[in-house]
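Structures incoming, each one as structure tokens.
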Structure I
Amino acid sequence: MSLNVFATALVVPPLALLPLTIGGLALRRRFPRAGNAAAWAGALSLLLLSLPAVGGTLRTALEIGLPLRPSAGDPPGAIVILSAELERAAGRPPRYQPGPLTLERLRAGALLYRRTHLPILLSGGIMGTRRPPLAAVMARVLEQDYAIRPRWLEQRSRSTWQNARDSARILARHSIRSIYLVTHAWHMRRALIAFRHFGITATAAPVRLDPFPRGVPAEFAPRLKGWVESYDAFHEWIGCLYYLLRAHDPFA
């Protein structure tokens, strides 16, 4: 799993631009024009992606046109909440708790449950050795903090694609083909592609919809936030393309 995360970081901007910049500098002595062009392209791209105005626009564009209202003829029969990250809590023996993104999704799912009273499916497997399944940790928090008991736990998946595949198998046993899907808005598009591939009609129930950058001067100052948002955006856009290609593979 760690190898996969490392490989992803190397191919997704902005970190993927570092080899371009360094390689350009290394090539300058033998190929001055090509080396200078590569170095400047990498450096300027890194600077551009550090601007919150750029990163925010790239990420928020993922949230346009999400299906926020269910079809009148196909109402959702369940709520599916996708996991994000797991954190180790203080103390011994080691205990684990949902990370900030997972907690936000649980809260959004709990609020949706209060409104709809639909059964909840929690989806998330084991993300590392000697760690409990994310879905089991989420279930504990959902019961303790919100007094809501989930109906089903999907505890094998290790990716969004597997979230959809394994959740669809559970839902099919109960003749459920339409759901509310709870995750972050910037992650929703890729998740919708995966669930659609496995025959599930999903109505988006995002944690929140992010506003487009307002164009104020502070958004054009380089910040770590810009790189984070740029990484999230490129990761999701590349993931959407990969999932669309994968959806046409009969063996996927």
Structure II
Amino acid sequence: MSDAPPASELLNLDGKAVLVTGASGNLGQGIAGRLAEAGAHIIAHCHENEAAARRLIDQIGSGEIVRGNLADELAVDEIFAQQKPDFVVNNAATQPVQPLADMSIDDWRAIQASNLESAFLVTQRAALGWRAASSGGAIVNIASIEGIDPAVGHAHYASSKAGLLMFTRACALEYGADSIRVNAVSPGLIDRDDLQSDWPEGVERWQAKVPLQRLGTPKDVADAVLFLLSPAARWITGVNLVIDGGMSSQNKW
């Protein structure tokens, strides 16, 4: 039985390299920045917006950038040929709004590829390396409260996040013997630049119902990710940590 680290070291990621996918986006930047504050070496993934990833690394002060379409098996293999992360945060995703009746099979498949197949490929490759090295590892998948309760216009997105939640549990089951922990975080509505002007009615509805009476922030989610990657969560795997200000406690009728 391993001894628990002292309380002062529970959230310390010194010496750990963390691959954060989708690090050029609002949430990815918040997660990467917070993990860097905890001492992690950040490997910031982007698909197209390399300028935003570069700004992130400049703000952090160190780190590396990897670029590629994570739904492309060869692109993922290339990333892992270059990088050997200790931890992974599967954050990359897209979230279009589209009525189910108007959705083509290509629309559906594009979201599953971006949000679910990418996590499959990254997780499998990361775990393959950790298993070969007998090093253990940890993964946090960024899911969504829509993986539990769908929203109108998000059938493809909600389904991909529900799949990600089950994938998290399946990975925890299959990789536990390798000392690889896999958990999920499901955020609620997270604030970003121009959100209130882009979707004022949605923000108003959220703030009228959420028990903690505010939108979430990227750091709210990032702190949950930090906890799940850290030694503080050393005996936690296969869980979904909901970060939504209490919205999920509301009744549905």
Structure III
Amino acid sequence: MNVSDKVFPEGMIPLGEATFTFGCHSGVSCFNSCCKDVDLTLYPFDVITLKNYLGIDSETFMREHSFLVKGENPFFPTVKLKLNDDENKSCPFLTDPGCSVYQARPSACRTYPLERAVDRKSERGVSEEYYFMTSHPYCLGHKEEREFTVDTWIRNQQLFEYNSMNELWVSVETLFSTNPWKGEGAGGERQQLAFMVCYNIDGFRRFSDEHRLIKQFRLDSGFKKRISTDDGELLKFGFEWLKTVLGGNSTLIKR
């Protein structure tokens, strides 16, 4: 099946290889408008990049900058960015010159003005991603002249690593949606463990060291070395470890 044969929701047309124009800078009159009264979901890798950029630990970041809601997954909470309690409900990282955490901005901010969707049930048996153009009346960035394709936008916004990590996250969240903690209910021991792995990487690092988790599995020496210093690599390990704990299909092999 090619893109032209696939049925998308009304009004959503995948960009494919088409070009689009966009620009966001202080010279655009709507500058910073999209950073106010925004409903922004934070994924595990977003939290890692933000807390490291801010120089704080995961627990501090989650306490000061996030809140939990019941999202599409009935068996695991969704993490949202906590906005300022002001008239504009502005992003806590918004300043007059612009985004104060721009280098570590979340994947949703990097993707905008595009919207990404992934088909995990394609006929080819592999995930296929599609990008759509969003349309908000307040955004004048579409009138700018700089031209992009989806590929050049992904490179320009340094989205590749975010997309890769979010794909790993989706595979774990899909497991969560099967209610692997039956009998414990929300907030049970295993769900708390899963939440720690996903959203408290510093706590998981302490837990992993205490229980010598890394030594329990056959891991490439390079991967083990990266895990010791890189939170993103530890998160990759944590995702696979959770699958072993919750009965999913994991790539980890016990010693």
Ranked on distance in nm of label points 7 Å out along Cα→Cβ at positions 32 and 224, which label among I, II, III comes first with the largest value?
III
If P(r) over Cα pairs in 10 Å bins from 0, in percent, for residues 16-71 alone is computed to be 17, 33, 33, 16, 1, which of I, II, III is the source?
III
For structures I, II, III, which has the highest computed value of volume of the Cα convex hull per residue in Å³?
I
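Read-outs: derived from the displayed coordinates by stated rules, not from any lab. Just so we're clear, the structure is a prediction, and the values are computed from it rather than from any experiment. Cβ atoms are built from the backbone, for glycine too; each structure is taken alone.
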